[in-house]
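Next come the structures, one after another.
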Structure 1
Amino acid sequence: MSNLCFRQGVYVRLLFISYLGWLYNQQSFSKDLHHTRTERWEAGLVKFPPDVPPERSLDICLPRTLNRIIQKGGQLRFEGQSYRDDYLSSHAGESVFLRFNPSNITSVLVYQEQGYEEHFLARACIQNFHEESLSLADAKAILRRRQKRRSH
């Protein structure tokens, strides 16, 4: 029964979005009958464009690792997985830290501290992993299983 309610809720939401996007917003605006609501909105965007933050500015919200050393070939280890980026090869032996999305650690952001600032170096990708995503919790479970097998 709950599956039916969920589907009906999704259907109602889609109907509402369709109504807003394709009918209501395409009608003339009551204070300006020569333009639709969409046209008025787009004209406002030209005058007052949204303030979009720089791409890397929100990375500070992601969890951070302790420092680690870049290995030869631009490789790093994190939660039992190996990560690599060609650009990092030129930084072998240097200390860096990682920022990552806990729900998908197939790639990590590599940073270097310079004084009190964080300097973005590269996005390192997981090696020898053939799935679309890997959560931090799953990676820790894999690591525990490997360690358990080695101890037996």
Structure 2
Amino acid sequence: MHASYTPILALVMATLAHASVSCLKVGSTAKATWENSASKTCTWTGTVGSNFGINALTAGNYSCNGRCGAGCTGAAVGNYYTQDCWNHDICSYFNNALGGASDANCGSAYLAAVDDYIFGGIDGCTQTNPNNQAVAPDTKPACT
């Protein structure tokens, strides 16, 4: 009897995943938004797929910002570029985040990106990774 619910459950899950994933185009301008540990909303605007290089404090790889996964070549289901992964990458870089979901500044951005990491391919977010030189950003996020 429970097996008859399986297709319905799969449809509901796919629908919810599609509704919450917003694809971004490599090379486009996007605004990252997140709430920090001081309950302030932070924003920063930049280029999807930008390469900030390796974070000197955390050794995090920020070579393909907006890609769901570490850098351009780190563990990932595919090369999916999404708004939630962009939010997390930018938050993580500027806050030297560690610990994924447990990070005080970027944990909620991390959790918001989990479905993008899994379902980004179904939603058509797959793109070719850029090959950009590492350039540190010259502006900081605004938090209000």
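Looking at mean count of other Cβ atoms within 10 Å over residues 50-57 for structures 1, 2, the greatest value goes to 2.
Computing relative contact order in percent (Cα under 8 Å, 6 or more apart) gives 15 for which of 1, 2? Clearly, the read-out refers to 1.
Which structure, out of 1, 2, was volume of the Cα convex hull per residue in Å³ derived from, given a value of 119? Display every interim value, and only then the final one.
Numbers: 1: 220; 2: 119.
Working through the options, I get structure 2.
No lab work stands behind these numbers, since they all come straight from the coordinates. No experiment lies behind these values; they were computed from the predicted model shown. Cβ atoms are built from the backbone, for glycine too; each structure is taken alone.
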